[in-house]
Every structure is written in C-alpha cells, then in structure tokens.
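Q: Next up, some structures in structure tokens.
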Structure P
Amino acid sequence: MNGPLNITAESLAEETEKLQRKLTAGLHTLREMNDVDFGVTPREEVWRDGKVVLYRYKGERPATAKVPILISYALVNRPYMVDLQEDRSLVKGLLARGEDIYIIDWGYPDRSDRYLTLEDYIERFIGGAVDYLRKARGLPAINLLGICQGGAFSLCYAALHPEKIKNLITMVTPVDFHTPDNMLSNWNREIDVDLLVDTLGNVPADMMNFTYLMLKPWRLFAQKYVGMVDILDDKKAMEDFLRMEKWIFDSPDQAGEAFREFSKQFFQKNRFINGGVRIGEQEVDLGMVDMPILNIYAEQDHLVPPNASRALRNVVGSEDYTELSFKGGHIGIYVSGRAQKEVPQTIHDWLSKRSR
C-alpha cells in the first residue's frame, strides 16, 4: 500500500540499498584521496609590502598584451578563486589569450594589522602595486581588474588616480549598497560597527563565514552536504567539492579599522551613491573615473545583486562604458563551464579594442 508520499516498502528498500552502495563506495573513494590543492598556474613574487604580495602569473607562452592586468580581489576570501583548478581558472583563460596577469595577495592579517585603514589598502597596497608595474614596464598607466570588494577598492583608486589606470574592469562589484534585495547590506546596517570593532579588534574569519552562510542557510548548511552523497563514488567530483569547501573556509580575519570604515561608509551610508567617500584625507569622486570601463555582473548573485552593480553606469564619468550580464551566481562567474568560455574572452576582446 502506498503512503501519503507515494512511498512503498519496495521503493524504500531500493533507495536504502542505493544509499548503502553510495556510502560504501564513498569510503573507498575517500581513502584514495589526498589533500586537495588549488592554484594551478605557476606564479612568482615580484613585489611585497609586509604581508601583502604582488604575484605575476606565468603562462605556457609569453604574453602578447602590451599593458598588464592587475587583479584586486576582496579581503574576505583568498584570491586563488580566480585560479582554482585546471578547468576552472579565470587566470588560465586570460593567459591563454595573451594577457599579462598580476594579482595582489592580501595575506592573513593578525593583531599587528588591527589599525590598517582603507587608505592603507587602497593607496599603500594597490597604489604600491600599480606604481611598481608602471615603473617596471615603463608605462604611464595599467589595466585594473577589481573583483567584489576589490572592485570597490579599484573604483576608489581609479577616482583618485585616473591617470594611472588605462582601462578598468569590475566584476560582481557593489556600487549601490542599498538596493532592496541586498540582504547582506540590510543586516550590516543593524550592526553597531564601532562596538564590534572596539570589542574584538580584528573581525574573526569564522564570524564572517557564518554570516555569509546564513544568507542561504538551507542551501549552504544542509542541501549541498545531502547532495554530496550522490558524488561519493566519483573521485574527481569529490575533489572538486572539497576544493571549493577548502576555499570557502580559508578566510582571513578582517583588519579592524578597515572593516569599520568600509562598513560605515558603504554598507551603512551608501556613499558611492550619496557621495562623501573618504580615503584618508581625500574625497572620492566617481565622476573622475573617466577611463574605459567594463562592468561584469552575475544575474543570480545573492551577495551583489545585479542592480547593486549596474548602478555604476550612472555615477562614473566615463563615456566608454560596457556591461556584461552573466547567467550565474557570485561564485559561478569564476568557476562554471560557461564562465570559462565567456568571461576571459569578453575581457580579452574588450581590451584588444582599446589597446592603442
């Protein structure tokens, strides 16, 4: 007899047997697996300021692009997401098309970094890397690719030093932090940031991770681990799954003062839209961002909703503004199969038209 969910004794027994086979195969698979690695592309350190390191990626053939691309990633996760594995690497895709790629690794802040400010990250670190590349390559300006929070940093730097940035690319970058569908911003506006930072100093990575996971608790706490059972007998799929898990939980603490400034100026006061962003003693005017801009956003992004990113068009001074709408989410824009085909080619083609 069928139950209210149309489950019979026979179907239940069949599903139970199938699960047992998966679990048994999974034990065998896990015994064969080594620690997963990440970052498939060789790279070399070319500049350093304390814990912050500038790396140059080495492609299989020499770069043909005359102007290098500097990647500025967010602070909350490690930047190797752009070079996660052999078949999921934005960096590898760009190198294959002749681009010359550098990336800033922010390192892991500790108590000695408690008082690092946004001015340190934008003027000292991004500015230091930009000036190193300009001098090393004998160029007046370079290309800058900012991702997520690193895109917000890049916008600030480009506004303060437009003569040093030839082309600006932003990916999943928040500009309007007060769109109604921005749950992370809605939460942040209810936090007493001064009390948080004054109490904790640096903001712990575990606290940040828990916050991000709670944006989609069912999907990120339960569903993905239930779904993992289906791939327990597939070593390659399990390696991909664990590599992504390793990246998610490999998060640095956040330097307290920089966290305070970013939260108050952007999440709480929405100053890209309302005006008044200050980096040290300087006021940021996005109208000064007059170089060509390519803005790439993800249509299913739960961290940076599309409208939060598309707002860039209305606040910059550039007359050469291009948007790429990507059918995917905040992470899929780096690692999905579609992204490997669309994103590097779009960036390369766009830069090629502006290479003179």
Structure Q
Amino acid sequence: MDALRVVLVDPSSKGGIAIYTMLVARALRLVGIEPEILASVALDPAGGEIRLERRLPADRWGKPDRAGPSFYLRRILTWYRSARAVKSYVRRRRPDLVHFQAPLNRRLDAFLLRRLTRRVPIVWTAHDVLPFERSERDPEWFASIYRTVDRVVVHTAVAADAVRSLAGVDPVVIAHPVADDLVRVSRAEARRRLGLPESGRVLAALGFIRPYKGYGLLADVWERLGDAAPTLLVMGELMADEERSTIDRLERGGHVALRLGYASDEEMQLAIAASDALLLPYEDASESGLLHLSRALGVPVIASDAPQLAAAVASSVTGVVVPRTVDAWSAAVTSELPSPPLPEPSNLESVGRAHLALYRELLAKRA
C-alpha cells in the first residue's frame, strides 16, 4: 500500500468534472492510494467508496446578464470561504500533495496557490486551457495559475501546446479516464425507457446547455430540414438564460424531444445508448467526457471542428469532424452516419499509474 496522502479539490456539485474527479479517485485506489476529495457541500455523497469532505460552499455557475456589485461581492465571499476551507484542510490533514480539478475563482486562485505551494506540491488539471465563455483577462489569470502550480495536467497534445503557448510551462498529458461501470442496455430498451421512437434515426445533444455548446447551429439545421429532420434528443439543464430562445426554436421546429433539467450520469448513458450518434456542435471545446462515454458505449460522434475537440475525436477514432456550417451539419445528420467506434475499455488503472508517477516525481523534487 502506497503511503501517499493525496487530496483532490473539486468545488463542482454536479456535472462532468465531478464525475471525472470521482473516476480519478477510483483510479488512484487501484494503484494503492486512498485519496480524499475536498468537495462541495452540495455534492451527492452517494457511493461511499471514496472519502468525501464536503466543505466547499456551493455556487451556481455563470453570471447573470445584469451582474451588479452584490454579485461580485458574493463571489469574493464564496471564494474566501473556499480558500479558508482548503487551507484549513491542508493544515489539519497534512496531505503529501493537493490536486485541483477545477477553479474556485479564476480571478483569485493564484493568490491561494502561492500560499499553498510553500507547504505542499500542487497539481492542476486543465480540462479547458481557457474557459469557453471567457473575459479579456482570463488568459492573464490562467497563465498565472499554470505558472504557480508544480505541474499542469491536460488530456491531449493540442491542449499541452496551448498551455505552453499561454504560460510557458510544460504540462503532462494524461488520458481522460473511462468508467468501468457503465449502464449497458440495447438501443431498443434504452429508447423504450426514454419514451423515444422505436424506429428511425435518433441523434442526441446532451449535458449542460450553455452558449459555447453551439445549440444555435442545431436550431438552424433542424429548421432547414423541417419534416426531413431526424429525431433530436436534447437532455440537460439550461444553465444560461440567453439559451432559452434557442431551446424555444428547437421545440417549435418539431422532431425534437426536450428533456430539460439536470440529468444524472446514468441518464446520460441511457440517452447515448438510445442514439444513433452523439452531436457535439460546440463553438469552442477541448476534451469532452461525453466523447469518451460515447466511445465506451460504441456510439459514434459528430463533432465540430473546434481544434482541441477535433484532435480528441481523431485520436480516439470516435466519429467525424464537421465544419460549423448549416450545410455541412444538415448533410452530416441526414446522410450515412459514421461507423460505431470500437468500445473503449476502462483505462482506470493506467490513469492511476500515470498520476502516481507524476506525484512521486514532484515529491522527489521537493525532497
């Protein structure tokens, strides 16, 4: 049993990063580490195999259209409480290494990280090198974060190049983990459970509905295709008010099954299993947990040509990359679909070994 004491810091209360953090924790257990997750107070503690310390304050994603001083004050206070919780944990539990999975507040995190790196090595996973809905100062803030921590983890070589260009530091590439406990049902059974048409083509657009997801392109395509459009399953929580008009357009156009509201990991898996292909029309994107989930379930992907996403699709041989035009996507969703990818086996043990090697390298440097 390895004696390393590792804490994974993740303020997410739900969604893909929370799922990712749990997968990394499971991967670490396979290589002899018993990690702890310093998590949001709103995180569902279901499962019980990983120790959770739910001490980070919950905070809703996104910024309202009319964000006044009270909004920014609340954000600062939330970050202060989160930073205090992290520092208190490090003093009390004295871990060998702290691994951040998501920002607490990108404007302020570098201040916290500079304090922490005096006491313990810090690793930062950059799921997205820069946020998709970013401000002018985000490159400055994230460059400061990447330069402050001991090492940055990314999932693709394209993302690694982006970190080098932005911050001048050399990250380590570790593959995105693939779960080993997927819900596997037939397409017919999945459609029956979701109340979808038993026959005909069904395509899925899944996950949180936010501007960078590019659903406006799908609305344009489905409006153009009219009665010739296949069934589109849209499942996920609406996270941005400005996307309401896009969802209304999809609903009016017909041939769209809307399932708005938070969808669990199991529901996402069921939706993919019910579909002939997963659609990722993103305006900007990097690695996607949905892409790996789709490959693991043997369902092809139709993705946009956002560079980091396109690289992930190509390297995983999961589907096709299509330019973000109405003509190209109209053809892609109505013509012959990509062949189903070879199911991706779970890689949790190899992901665990890669993390363990990184942690030992950093600890050796500190020693």
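The numbers here are math on the coordinates, done by the rules we state, and not lab data. Owing to the predicted nature of the structure, the values given are computational and were not obtained by experimental measurement. Cβ atoms are built from the backbone, for glycine too; each structure is taken alone.
Q: Identify the structure, out of P, Q, from whose coordinates distance in nm of label points 7 Å out along Cα→Cβ at positions 44 and 252 was calculated to give 2.4. Present the calculation step by step, with values, prior to reporting the outcome.
A: Values: P: 2.4; Q: 3.5.
Clearly, the read-out refers to P.
Q: Of the structures P, Q, report the one carrying the highest value of FRET efficiency 1/(1 + (r/R0)^6) of positions 196 and 212 (r between Cβ atoms, R0 = 30 Å, to 0.05).
A: P
Q: Compute relative contact order in percent (Cα under 8 Å, 6 or more apart) for each of P, Q and report the one that scores greatest. Mind showing how you got there, number by number?
A: On the way: P: 21; Q: 16.
For this comparison of relative contact order in percent (Cα under 8 Å, 6 or more apart), the top structure is P.
Q: One of P, Q was used to calculate helix-only ellipticity at 222 nm (-39500 (n - 2.57) for each DSSP H run of 4 or more, over all residues; to 500), giving -13000; which? If you can, show how the numbers build up before the last one.
A: On the way: P: -11000; Q: -13000.
Label of the source structure: Q.
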